[in-house]
Each structure stands twice: as C-alpha cells, then as structure tokens.
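Take a look at the structures below.
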Structure P
Amino acid sequence: MAVEDVDVVVVGMGPGGEDVAGRLAEAGLSVIGVEAKLLGGECPYWGCVPSKMMIRAADLLAETHRVPGMAGTSTAAPDWTPVARRIRQEATDTWDDKVAVDRFVGKGGQFVRGSGRITAPGEVTVAVADKGDGQGDRVFRARRGIVLATGTEPAAPPIDGLAGTPYWTNREAIETEVVPESLIVLGGGAIGSELVQVFARFGARVTVVEAVDRLLPGDEPEAGALLAEVFAREGIEVHTGALATQVRHDGDRFDLTLKDGTELSAERLLVATGRRADLAALGVGAVGIDESGKAIPVDEHLRAATGVWALGDVTGKGAFTHMAVYQAGIVAADILGERTPSAEYHAVPRVTFTDPEIGAVGLTEGQARELGLRVRIGSAPVPSSARGWIHKAGNDGFIKLVEDVDRGVLVGATSAGPNGGEVLGALSVAVHAAVPTDRLRQMIYAYPTFHRAIEDALRELG
C-alpha cells in the first residue's frame with residue numbers, strides 16, 4: 001500500500017475539523033480532510049441548525065397561543081410538514097454534503113470519505129468508505145501534524161431489552177417526517193429537553209425520564225425546576241430520579257419499566273442520555289494516549305502528543321460547536337507557528353433552547369463550592385422584573401449570579417427566560433473578563449428593561 005506524504009491530516013470534519021482544515025489549506029499547506037459521514041458533522045445535519053428550525057416552529061405555535069389577552073385572538077393548528085420540508089430543503093440538502101465538500105476543496109484541501117485511524121506516529125490509515133472505483137484504503141504520512149476532531153456519537157444506556165429495538169437518537173428525531181402520537185424521551189439534558197418540548201407542541205403525548213433528580217443536571221437546580229414546572233403546564237409528563245430498567249418493543253409500541261415499577265408506553269422512544277468518544281477506533285494508543293479514556297487529554301494549545309492535536313467534543317472541554325471552532329483557531333495557529341493565547345475554559349457560555357431559554361456561563365454554585373471558593377449568590381425572578389412585566393405572557397425565568405467573594409468578581413451566571421441571549425452576552429463578558437462586581441453595578445445598559453433583572457440580582461448579592 002503506497003504511502004502519501006502530506007502536511008496535515010484532519011480526522012473528523014465537523015465544525016471544528018472543517019474550520020481548522022480550511023484555515024490550514026488556505027495558508028498553503030497540503031491538507032487531507034477525513035470524514036466517515038457528512039462533511040460539516042452533527043451541527044448542520046442533525047444538531048444545531050435543523051433543531052433550531054424545529055424549535056423556532058414550535059415557539060411560533062406557543063407564541064400564537066399567547067396572543068389572547070395581549071394582542072387579540074388567535075388559533076393555531078400544528079403541521080409538521082413544512083418543518084420537515086424546510087429541514088430537508090434548506091438545512092441539509094436531504095443530508096447531502098456536496099456544498100460543504102466543494103467549499104473545502106475550493107480552499108485547496110483534499111477530502112477523503114472514510115474512517116481514519118492513527119497507525120503509527122505521524123501516520124493515518126483511512127478505511128475508504130466507497131471502494132466502488134477499485135480504490136483501496138489509503139495511508140497518509142503527515143509532515144506537520146495530525147488533528148483529531150471526530151466528535152462523539154449518541155450513547156445508549158445498558159437497559160435490558162433496549163439493544164436491537166428501533167429507538168430514536170437525535171438523528172432519527174431530526175429526520176422524521178411524521179410526529180408520533182406518543183413519545184418517551186430518555187434523558188432530560190439539553191438535547192432531550194429541547195426535543196421534548198418541540199414534539200409536545202406539535203401534538204405528541206410526551207413523557208421525559210431522567211435518572212438524576214432534576215432536569216438539566218449540568219445546570220443550576222433552579223433551571224431544572226423551572227423547566228419541570230413549564231413542562232407540566234404544557235402537558236408533558238416528567239419523571240426525575242427515575243431509572244429505566246427494561247424496554248420492550250412489540251413492533252408497534254415501546255413499553256418502558258422504571259425501577260419503582262412504573263410502566264410507560266409510547267409509539268416511539270428517543271434516547272438522549274449522553275454521547276461518547278471512541279478513542280480506540282481512533283488508534284490513539286499508537287501515540288501513547290490511553291484508549292480507554294472518555295476524552296483525549298490536551299494542553300493549553302490543544303496538543304495531545306508529539307505532532308498530534310485534538311479539538312472539539314473529543315477533548316471533553318464541552319460538547320458545543322462554538323467550543324470546537326474556538327479550539328480550531330488555536331490549533332491552526334499552533335501548527336502554523338503563530339503566537340496565540342492559551343485556551344481558556346473559565347467562561348464557557350451554553351444555552352438550552354427550550355422556552356424559556358436556559359443560558360449559563362462559567363461555574364454553577366455547586367461547582368464553585370466544590371472548588372473551595374467562598375461564594376455569594378444573587379438571584380432575581382424574571383416575572384417580577386421590568387423585563388418580565390413587559391413581556392407578560394411566557395415570561396418564566398430568573399437571573400442567578402455566582403460571585404467569588406475573595407476576588408469580588410462573577411465566576412458564573414444563569415439567565416433563564418425570554419430574550420435571554422442579550423442578557424447572557426453581558427454576563428459572559430463579565431465572567432470572562434473578571435469584571436469587578438462593583439463595576440457591573442455602575443454600568444449603563446443598552447436595554448435597561450431586559451437588564452433590570454441583572455441589577456436586581458446584583459442587589460441580592462449585598
């Protein structure tokens with residue numbers, strides 16, 4: 001098997017991989033981009049983009065129902081057909097990545113569809129996906145480096161009877177052209193919660209089952225409690241602290257048994273219990289990385305081993321598209337020998353796009369206390385703020401601030417409610433730049449009614 005010499009091999013062409021490969025190709029390096037599925041990864045085809053189209057449509061239905069008493073009268077009849085059509089035609093080209101491939105090739109890169117694996121230091125072997133032209137697997141020797149950006153895959157829990165059934169992951173949920181009559185969602189994290197609300201608003205009878213004692217386990221407890229309250233009002237059945245022990249499928253319906261004996265039944269079952277990276281499949285042991293780990297350890301410049309960089313979900317620094325693209329810039333600069341700041345993760349913003357939106361940045365109160373910080377908490381309910389009073393219908397939410405008392409700066413914040421992005425942006429800058437809390441009290445805000453909840457929470461800090 002002939003060995004092909006190139007500058008860089010990027011294994012995994014999701015948002016971060018595509019970004020770093022494109023930057024390096026435009027800089028004049030010979031770059032091989034390797035992807036087993038679709039160039040662009042999860043975000044444009046089964047994640048960020050199509051899910052936001054679904055959420056936007058579901059939110060329009062909810063807003064229509066909020067018109068009476070504020071703006072007149074209204075009726076709305078949910079119809080999934082235009083949503084599914086838009087996802088196919090506008091977002092995914094019916095899950096065809098030709099446009100993305102052409103974009104990368106146009107920058108000077110070479111694309112290979114297949115599964116890449118490190119087979120020796122500086123060497124990647126690609127099991128080519130389509131061997132119809134008689135082409136076998138290909139071996140590349142990387143002169144400048146290898147970048148691992150393969151992301152993660154949906155992980156199914158070891159529940160008796162689950163394997164072999166036609167359960168959904170987020171991918172099948174995104175691709176569906178029909179809203180099921182009923183749906184059980186295993187997992188009340190961000191992905192599960194977003195899809196729960198979408199399908200419920202389009203007429204499905206939805207039940208969510210979360211093993212931890214609250215929804216959104218990675219966020220503040222108040223966020224999960226708020227979402228559970230909203231879900232209950234919308235007719236969504238919520239089971240928290242609930243462990244699924246058995247799944248049965250008879251060809252038409254799923255039956256789920258919980259540890260406490262509760263029996264649930266639905267037409268479809270969506271598993272959204274987390275994601276995992278397969279390090280063994282990447283062959284990272286060939287460069288001295290533990291293949292049994294959950295993530296690839298990296299330094300502040302995303303270096304994983306000599307001549308190897310990693311970015312995105314596979315680094316365990318946060319499964320967000322914006323994290324992968326942030327890291328891609330650092331990796332590209334490092335490979336090109338340019339000076340770049342070290343990666344920082346103290347102010348990572350994240351949003352769960354439910355209604356109300358749950359936005360957060362930095363540490364939760366619990367995380368801050370676990371680190372031994374002396375903290376002070378300020379919180380304010382959105383409905384009683386000027387922001388919430390003006391919004392009125394659909395104004396559920398709160399602002400919570402976590403202050404490091406010894407430094408007098410915010411180390412974390414949560415903005416839950418309508419139009420939360422504007423507020424979260426201000427809080428993200430505050431946490432990232434370690435703006436003194438006293439300075440935040442002296443700011444002149446562009447949208448004082450929306451930001452009044454921040455001021456209310458600051459007063460609660462004392």
Structure Q
Amino acid sequence: MKKLQYERPVIQRLNVGVMNKFGNKTEYSPVKHIEGNTVKSLIEKFGSPLFVISERIIRETFKDANRAFKTRYPRVQFAWSYKTNYLNAICNVFHQEGSWAEVVSGFEYHKALKNGVPGTKIIFNGPDKSEADLKLAIEKNSLIHIDHLDELYLIKELAVEMKKRPRVAIRINMDTGVYPMWDRFGFNYENGQAWDAINKIMLNDKMDLVGLHSHIGTFMLAPSAYGVAAKKLSDLALEIKKKYKKNIQYIDMGGGFASKNTLKGSYLQGIDSTPSFDQFAEAITTSILNAGFVENELPLLILETGRALIDEAGYLLGTVISNKRLSDGRRATIMDFGVNILFTSFWYDHKISPAQEFSRYTEDAVIYGPLCMNIDVIRENVTLPPMKRDDHVIVHTVGAYNMTQWMQFIALRPAVVMIDTQEKVHLIRSRETLASIEGNEIIPRYLEKFKL
C-alpha cells in the first residue's frame with residue numbers, strides 16, 4: 001500500500017453562525033458599550049451621528065504589526081499614512097508608537113511638521129508636489145519619492161538652485177500577478193522606465209538615490225504579491241550596487257494591506273478571509289532576506305500601512321429616523337448618517353449592530369441614509385431585528401478613509417471622539433456648525449440684499 005504524503009493540520013478561525021440553510025443572522029446580542037462607555041451616553045453628550053476611535057485598539061494593532069515584521073527582519077520602520085486618517089490626535093498616537101509620517105500632498109506635509117515630526121522622518125509621496133512643496137521638503141531633508149520624469153527634472157533644477165543634495169527614491173510599478181495592475185504611479189519595472197529614471201539620477205549626480213518604493217494596490221488579499229514586489233525591488237537594488245557601487249539604504253513596500261472589513265460580493269466575512277500581519281511579513285521579509293544582500297548591507301524595510309492599522313479602531317454611532325416598506329415588500333430603515341460621512345459603504349458590507357435589546361425575530365432589510373439621493377445606501381441587504389425610531393446602532397470597522405473622504409453635503413459632519421486606554425472620552429474633532437461652514441464664503445455687496 002502506497003504511503004500517503006503527510007500534510008500538517010491547519011486551524012482556521014471561522015465565525016459561528018455566519019451562514020446556514022436558513023440564512024444568516026447578523027447579531028445575537030446588542031452592543032451597548034464601547035470601551036466601557038455606553039452608546040446612549042456618548043450620543044447624549046456628543047450628538048448623533050458620532051465617530052468613536054479606540055486608542056487601545058490602535059496601539060494593540062500597531063504593536064501586532066510591528067512584532068510581525070521585527071521578529072522576521074532586523075531593520076523595520078513604519079510610516080503612518082496620513083491620507084488614511086489625518087486627524088492630529090490619531091496621527092500622534094502612531095507617532096508615539098514610533099511611526100514616521102507618510103504624506104501625499106503639501107497639506108499633509110505641513111500637518112506632519114505641525115504635529116512635530118522631524119522633516120528627516122517624513123516620506124513625501126504622490127504625483128502632485130508643487131515647487132514650493134519640493135523646496136520645503138529639500139530644505140527639511142525629507143525623503144522625496146519621485147513619481148514621474150517632470151518631477152525628477154524639477155528636483156534637479158532645485159538642487160542646483162538651492163545648492164543641496166535632495167534625498168530621493170523612485171516609485172516603481174510592476175507586474176505582481178494581481179490585476180488590474182497599478183501602473184498609473186511611478187516608473188515601470190518591466191519596460192525599462194525604472195532604469196531610465198535611475199540612470200538619470202545617478203549620472204547627473206545632483207541628488208542622492210537612497211531608496212526604492214512600490215505600492216502595488218489597495219485592500220490586497222494576496223501576501224504572495226508583496227513577495228514578488230519585494231523580490232523585484234531587491235534585485236533592482238543589487239543591480240544598482242553592481243553598476244554604480246551604490247548601496248540602496250531602504251526598500252519601501254508601501255501599504256495596501258486589507259483590513260477585516262468585508263468587501264461587497266465577498267462570500268466569506270473579512271475576518272475569515274483577510275491575511276494576518278504575519279502572512280504579509282513572511283512574504284516580504286523572506287524575499288528580501290533571500291535576495292543576496294550582504295549582512296551589513298541589508299536595506300531598511302519601510303511600511304506605509306494605513307487601513308489595516310486603523311480600520312478596526314473606528315466606530316460610527318447612529319440613530320434610526322424611520323422605517324418603511326418598499327414596493328417589493330422589503331423593510332427599509334433610514335438612519336441619520338449616509339454615504340456623505342460613511343464613504344466606505346460603497347466598498348464594504350459594514351457590520352451593523354443594534355445598541356439596545358432586541359427580540360429573536362429578524363428579517364432582511366435595506367439600510368438607507370438620510371440624503372436626498374438614491375445612491376445613499378449603507379447596506380443593500382442585511383439581516384437585522386426590526387428597529388424603531390430613535391433606536392441606536394453601531395457601524396463597525398470604519399476608522400480608515402471615512403474621516404478624510406467625508407463630504408459636507410446636505411448635513412453637517414459629526415464630531416469625533418477618542419476613548420483613551422483608561423476608558424476616558426476625549427473630543428478630538430468638534431461637530432461642524434453653520435458658522436464653520438460659511439467661514440470661507442464671501443458674498444458680493446450687490447447680492448447681500450433682496451426682496452421677495
């Protein structure tokens with residue numbers, strides 16, 4: 001009898017009650033508290049809707065990611081992605097944990113400086129860096145990641161004008177087996193654009209090429225793709241060493257790690273399908289360590305992770321406005337928050353929990369926002385117990401992008417609070433007012449008066 005090949009057992013955590021032949025039930029008990037504070041008391045004090053951030057979850061998640069990489073690689077540095085959530089209190093939690101700043105605009109660059117981040121520990125990405133932005137970044141000795149040739153030529157001119165040697169890297173796009181390929185930003189690896197940029201930098205000798213950068217996609221579910229990218233960047237760094245006798249100081253793998261949210265159309269919930277930090281770390285560090293670097297010349301590994309570090313720490317509290325029946329018989333519940341402040345509802349099927357006791361009866365429902373737009377849909381289909389006017393809900397995993405991509409449309413933007421590690425609540429962004437919205441408006445004198 002042929003001996004069977006041994007395969008080690010693998011344990012995968014699954015959520016009880018995700019799906020059965022009778023359908024799926026979203027909740028089995030209400031979620032009445034966040035970090036020791038009742039939902040009702042938070043709404044009474046700060047209004048509804050309300051964003052809530054857990055400082056404890058931010059710090060625990062960051063430590064988990066940091067551990068995953070630093071136990072596998074000797075030189076690791078995280079840089080907080082400002083575009084993911086640039087509220088100053090949140091940024092400073094990450095900076096307290098040792099994270100640098102990664103910015104993609106002059107606006108974000110100035111926020112990082114104002115937060116106290118040294119210019120040498122700011123990574124400046126993005127295709128739209130103005131001449132003034134670049135001058136400031138050169139003056140502050142920041143790491144400038146070049147996105148296109150026009151930017152490269154401008155930096156050369158500024159280097160001569162300012163009599164300084166900017167520290168630069170180039171952003172590289174490549175085929176990692178994930179499609180569609182992100183080739184809009186940076187220089188392509190396969191067709192020679194990357195080498196064209198490298199040669200222009202090295203032969204002109206007006207700036208210091210210190211790093212290589214890639215950002216292969218967003219909400220990535222394939223750690224192997226990062227392994228491919230890390231291998232290609234490592235090979236490129238070794239070729240630069242061979243051709244120009246120049247050591248590349250760091251490899252920046254960008255961000256894009258998926259959070260535990262559930263993508264629309266996904267069969268499994270995000271918590272069951274999202275790779276762990278350990279899986280991403282294993283793929284990336286193995287490729288770099290096996291690439292052939294001499295031990296004392298291993299490049300610093302930089303990570304610009306945003307969504308995976310902050311998403312789970314964010315909650316949105318809201319209140320039921322009304323219920324109605326649609327023409328097809330489905331129940332529709334209208335909330336006091338919409339896609340204007342929960343932009344990620346276009347991408348995800350967010351978990352929604354009632355914040356008060358409910359019966360065992362549930363039914364399929366549509367969750368709408370209050371906006372006068374037909375696209376204002378929070379969940380197209382969700383199984384929930386019936387909720388009445390003035391009941392409260394919690395939307396989970398909303399910490400990434402909602403507080404940077406929200407819009408002042410029809411309704412004013414809500415307050416944001418942070419609950420610290422001692423369960424004390426801090427207001428970190430005030431609720432908007434009509435005065436704050438109209439503060440930048442100017443009415444010409446001839447339009448000041450009218451008669452109806």
Value 19.1, calculated as mean count of other Cβ atoms within 10 Å over residues 163-170 from one of P, Q, is from structure Q
Identity of the structure behind 4.7 (criterion: distance in nm of label points 7 Å out along Cα→Cβ at positions 59 and 179, calculated), options P, Q: Q
Where does the value 7, 24, 27, 21, 15, 5, 1 come from, among P, Q, when P(r) over Cα pairs in 10 Å bins from 0, in percent, for residues 51-242 alone is the thing being computed? P
Can you say which of P, Q returns 1.10 when Cα Rg over 2.2 N^0.38 Å is computed? Q
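Can you rank P, Q by distance in nm of label points 7 Å out along Cα→Cβ at positions 139 and 259 and just name the one with the largest value? If you can, show how the numbers build up before the last one.
Details: P: 5.0; Q: 3.6.
Going through P, Q one by one, distance in nm of label points 7 Å out along Cα→Cβ at positions 139 and 259 is largest in P.
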If relative contact order in percent (Cα under 8 Å, 6 or more apart) computes to 14, which of P, Q did it come from? P
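Coordinate-derived values only; no laboratory data. Fair warning: this is a prediction, and the values are worked out from it, not measured in the lab. Cβ atoms are built from the backbone, for glycine too; each structure is taken alone.
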